[in-house]
Structure 1
Amino acid sequence: MKVYSHRGESSFAPENTMTAFYLAQIVKSDGIECDIRKTKDDVLVIIHDKNIDRTSNGSGKISEYTYKELLKLDFGDQKYKGEKIVKLDDFLKYFSNKQINIFLELKEKGYEYDIYKLVEKYNNPNITLISFKYEILKEIRKYTNNIKLGWLIYDLNDKNLKECIDIKLNNVLVTSICLEEKEVMKLHEKGFVVSAWGVLNKKDIRRLYNIGVDSLIYDSGYVAKKYIEEIEDE
C-alpha cells in the first residue's frame, strides 16, 4: 500500500512548504499530496486555504495578492522560519524528475486549462490531478485523456460510480471512515486505483491495508510507512 504525505510531511514541517516536500522525499514517502490555488495575477501556488491567515504571518485571500506580494510573507513556523509560498511550476520543476508520485488537489474552478497545460509541459506520468469538484475533473478531461484524474468523494454509490466511469477517472479517493472492503472490490473490478483520505490513526491504517486499499494520504508518510512495515513483518 502506497503512502502520500499530506501537504508534505506536515506532521514535522509547515504544510505545503518546500521543507515539508523535501522531508517527504527524504523519508521515502511514495507520494506527496498538495493543494493548488491561483493568485491575483494568475500564478498557480500551493496552499490549502482560501485565506493566508492560518499558514502565514499575513491575512486575507490568496486571490487578493500577487505572487510577488505573497513572497514577502513568512509561511513557516517557530522551527522553520522564512518559508515562502511555493509556485506550482517550481514544485513540478524539482519533483517531476524524482521517483515520487504526486496528487495535486484543485481547490476551485477557473484554472483547469492552466493546470492542464502546466502538467502537460512536464509530461510526468506520476502526477494525478484530484478534486472534490466533479465539474473540474470533467472540464480537464475535455482537454486530454493522458493526464490521470482522481475524484475525492465521501462515500461510494451507484451514481458517483457511473460518473467516475463516464469521464474515465483513474483514481477514486474515498474518505477512510466510509471505505469498506465491498467498495474496494467494486472499484477494483471497474479498474480504478483506490485511495483513502481522512485517515485517522494506526488502527485505521491497519484496516485499510487489510481491505486492499492501494494508497492512503497521511500527515506523516514516515509514520505510516513504518507502521505498514510492521504489519507486513507480522
Structure 2
Amino acid sequence: MGSIYLIRHGQASFGADDYDVLSPMGFRQAEIVGAHLAQLDVRLDRCLSGDLLRQRDTAQTAMAQMNAAGYTTPTLEIDSAFNELDADGIIRALLPAILPEEPEALHVLRNAAQHRAEFQRLFALIIDRWLSGNYDTPGLQSWLGFAEQVHSGLHRVLDSAGSKDNIAIFTSGGTITALLHLMTQMPVRQAFELNWQIVNTSLNQLRFRGREVALASFNSHAHLQLMKDPTLITYR
C-alpha cells in the first residue's frame, strides 16, 4: 500500500493584514516536521501543496530540512484543490445576517488577535451556517463545492500514484477536515469540531490502494511535543 501524509501548514500570521504568511514560529514548526520525516526515514516520491504562500513555504522549508539530512526530495507540485476554504469570503458573505444577534461581531473580527476566544466562537457560528447550505450566496463557494474540489484533488493524486508511493501534501485545516469527512462519512459538523483541534504542521496519514483510502493517523504532533516547548503547539 501507499501512504499520503496530509501536513497542515505552520503557524500563519493571525490578526495581521496578511494572514497568508508564515510567522517565525511557523517556519520553525516546518523545520521540525521536515527533520521528523527524515528521522522516520520517510522517502517521498511526490510532494504537493495548494498555491497558498503558507502552504508552499511550509513544504519548501520542511523539504530543505530533509535535504539537509541527506534525503533527496521531489519537486514541489502545486494543486489549488488543496487550498483552504475561503474563510474571508465566508465571513464577508454571512456576517451581516448575524449582526442583529451579535452586535459586537464586526469589532471582534476586525481585532481578532485581541479577542481570540470570541473570534473562534463567532467564526464557528459562521462556518456552521455555511455548512448547512441554507445561506449559500452567489459568488461564494458552497461547502458542497469545496468538498468536491478537495475530493477531486485527492482522486487526481491517487490516479497518478504508484502502488507504494509516499506522498506528502502540505495543506490546511479545512481541507484536511473535508477529506476526513469524505473518507469516514463522519457528519460534517462533527468533523469541523475536530478541525478546531488540528495543530499546525500535524501529520495525518492516509493509506491507499488504488482509490481505496483509509485513515491511519490523525493530528499527530509528536514532533512538536518532543521539543518540550509548549509554545510550539499552535492552532492558527
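Values quoted throughout were computed directly from the atomic coordinates according to the rules given, and no laboratory measurement underlies them. As the structure is a prediction and not an experimental result, all values here were calculated from the model. Cβ atoms are built from the backbone, for glycine too; each structure is taken alone.
Ranked on mean count of other Cβ atoms within 10 Å over residues 111-118, which label among 1, 2 comes first with the largest value? Don't skip to the end; give the middle numbers.
On the way: 1: 16.6; 2: 13.5.
If we compare mean count of other Cβ atoms within 10 Å over residues 111-118 over 1, 2, the biggest value is for 1.
Name the one structure among 1, 2 that FRET efficiency 1/(1 + (r/R0)^6) of positions 39 and 95 (r between Cβ atoms, R0 = 41 Å, to 0.05) of 0.40 was derived from.
Numbers: 1: 1.00; 2: 0.40.
The value was obtained from structure 2.
Looking across 1, 2, the calculation of helix-only ellipticity at 222 nm (-39500 (n - 2.57) for each DSSP H run of 4 or more, over all residues; to 500) that yields -10000 traces back to 1. Taking mean count of other Cβ atoms within 10 Å over residues 79-86 as the criterion, the highest value among 1, 2 goes to 2. Ranked by relative contact order in percent (Cα under 8 Å, 6 or more apart), structures 1, 2 are topped by 2, which has the highest value.
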